[in-house]
1. Quick check for you: by distance in nm of label points 7 Å out along Cα→Cβ at positions 19 and 355, which of P, Q is greatest?
2. Starting from the value 20: which structure in P, Q was relative contact order in percent (Cα under 8 Å, 6 or more apart) calculated from?
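Each reported figure results from applying straightforward, stated rules to the coordinates on display, with no laboratory input. Note that the coordinates shown come from a computational prediction; the quantities given were computed from them, not determined experimentally. Cβ atoms are built from the backbone, for glycine too; each structure is taken alone.
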Structure P
Amino acid sequence: MTLTARSASAPALQAPPEPLSRLGKLVVGLDAPVTALNAILPHVGPVSAYTAYAAVMFAYGIFHMRRRPPNGVRRTILFFCIPLLAIALSAAALNTNTPRAFAEAVVVSGGLLITLGFIALPSTRETARAILAGWLIASLATTTLAALELATGLHFGATYLDANPGASKTGVVTVFFNPNNYAAFLTLTIPLLIAGASLSVRPWLRRVYYIAALVSVPVMVATSSRFGVAALILGAAVWVVLRIRSHFAQAIVLAFALAGIVLVFKYLQARGAGEISGSASNADDAIQIFGVTVTSDPSLVARWNLMLNGFDMIPGAPFGAGPNGYEQIAQSRATTRMTYGMINPHNGAVEFIVHYGVIFGLLALVATVALFANALGANSVLPKKAPERAFASATVCLIAVLPLLFSMHSTFVNVPHEWLGFATIAALGVILSCARQARLEEAAPHD
């Protein structure tokens, strides 16, 4: 009788999450290669392969969603994604006759659908393995194209380098139109490949992950993206910092990384991917930071001034100017800062706030901080050999390099692989949160 009463009052055991089927693994694993190769895959009218696959991923995730314990990270992601998705879908419906605004709204909607699909899946290593396997396939495919481009000098379709006579002609492009876009893809890919290697149970596959990550380093250099190489240095430094305990050693590593980044920006002036090589440096090529004048080159000056112009736009549209709003405002009114004719934001954070408003900017900040704090917490409590430690390191590294990633190329918000990166980090964040909670419950004293 006592046993029966005790059993009735005890909380019900949580059923283990159902594993992904083979079809599910295929659906999840193909998302990254479809997104990365979207530019050369078939389009049907306004529907690209990325858009169609985003809908497939969302449908699969939602229809296979199961009841599970509350999760703070998942709730934070949902609180950001669902209202933004409603706005992006509405913007797509209202801007069918405005190509650039429509295209951005579709890309944002697709990225949010992928994110919701990913976090609806079981929060298990198996799900992470499928997602990261997709990044491996995308990496191998684009690296192969990069090798062909380096060997033949041929580009795969139209490129920024060909379309802009004043831009420097250096940098591998593959299918990303701009070498800086490819560098952004590599910035996301490298830490995720290392995380994928930690999950591999087959030694040969683990080696493939590591080789793909290693080969991506010289490919990053071949893009000639200063911001990409700087992100590579900072990301590597952060990964090392997470592996050592001495605060003094951590400070030394970060100091060397900072020095390396300064040298990259100093000695690659006018030689970076797509830079304004036709614009001669002059006395105006300087950046004012807290009253200090920093001599620079046209590319960095333009990026800095475009960011400041964006700050000027926010008070006029605190709830957002809508997709492509930055460029529309830049074209409709004159600005006093020298941007060498550029009207693209060149800063993802400013671009997002100008387009979608301060409230969504704050929600994005909250989601980013939550993912960062969750990853740091998981890194501190999980066993050293647990694969989730690599998830945590990848998340911390990618969030740490966000300021560089945001400024890497002309526009951030309407680039599909940027949203896939967010979806991946969101999914890994939920998995990390569950693993961290399980670890804390194991360590808690039991009566």
Structure Q
Amino acid sequence: MVKVYKKFRISNYSFNDLIILSLAIAILFMHPLKMASSVLSFIDEFIVFTCLIVYVANILIKRNSITKTEFAIIFFFALFIIVGLISNIISGIIRSSSAIALDIISFSKFTIISLGGFYLFKNTKNITTIFAITVKIVHLLIITGFALAITNQIVDLGMRNEYRYGIYCFKFIYMSAGIFSWYCYLFLLILTIDLMQNPNKKTFFYIALHMLTWILTGRSRAFAFIAIYLVLAFILKMHNTHHKPMKIHLKYIITLGVLSLLVAWNQIVFYFTTETQARNILLRVGFNLSRDFFPFGAGFATFGTNASQVFYSPIYYMYGMSNIYGFTATDPKYLTDTFWPAVGGETGIIGIMIYAILLFCIFKHLYKKIVNSNLTSFIMIFVITTIFCSSVATSIFTQNVTIGIIFYICMIPSLQINKTKI
């Protein structure tokens, strides 16, 4: 990597290369940038829009054929949108076209970047150097973050959240420890991709150091996902020792999912059984909406999504949520703390089934594109397991850090191709 990194000369890079480099770096600081400037709050939307343009251009102009899996993704996504719009009409809950459009855009991000992301990097000749620069920045963030996280336990650096598990939860330069925890996930993914490029002790050192920093966020997600990562690493080593291909099996997903639940069990019980907790309230109201507006739900921009928060939904008044802390029109910070109840509340049982099939098609598409070794299988099993586990308690498929996760996953085929040319 060092040799590749030293080759960097800005004059040798095309405009396309510089845009991708800028986006790759911006993703690492997406949330702080969003908080700093309203202009920079559209980084993830810009990435998704670029992927859409690139995908359409490759299909319509360059005449690349659509695979059966891609067609299935497009079909089920379109069907999901149709069901949501039907729900808006049937439910009678009045929502503005702007609110509905914002909700559709939020739901479309994961699908669009999963389709167009691979084409975005396809003709990027300097992708290896771009990734190398990104890894250097991640290394710097890890070293700095670890030093500050340890210091923060002794002296308040203004980087503390609440006190959990006997430690002060570390939030670094991000708004909260919960948000930083998601970026820790992204950094670990980048380090693992780097391990594919550079399998050496230095990379393992950064992974280990980063896990320690992640634990200091005090989030149950950190403990659960690190446990999944380590178990998968053991399985990977066993496959490599016996020279057997590591493939995605349902038993892996279920086993690792159960492991995640066991590690985070105390927090899960707390959030989902305590009646005053946000996720418990969202779960109950989402179920009630699915029942009361059976089988289509209340429609887009009505419940549990960013659009229902920005354009405050009448549902929150109807179901008595508007006076609860974290759900009010002036302080709606907990309204998007879940995913499947939001899907069920807005599109009903039909929408849940369609979206589940859509996700299956998307992950099948990603798997076919990147998996050609045991390490890439490891990456995909880790991502699929952790994302599905996260969907129980967060709006994982619509939040901006997920765009970063898929952005780097889509980079893998180009990195592998260019590695063979060096």
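1. Top value of distance in nm of label points 7 Å out along Cα→Cβ at positions 19 and 355 goes to structure P.
2. Answer for the origin of the read-out: P.
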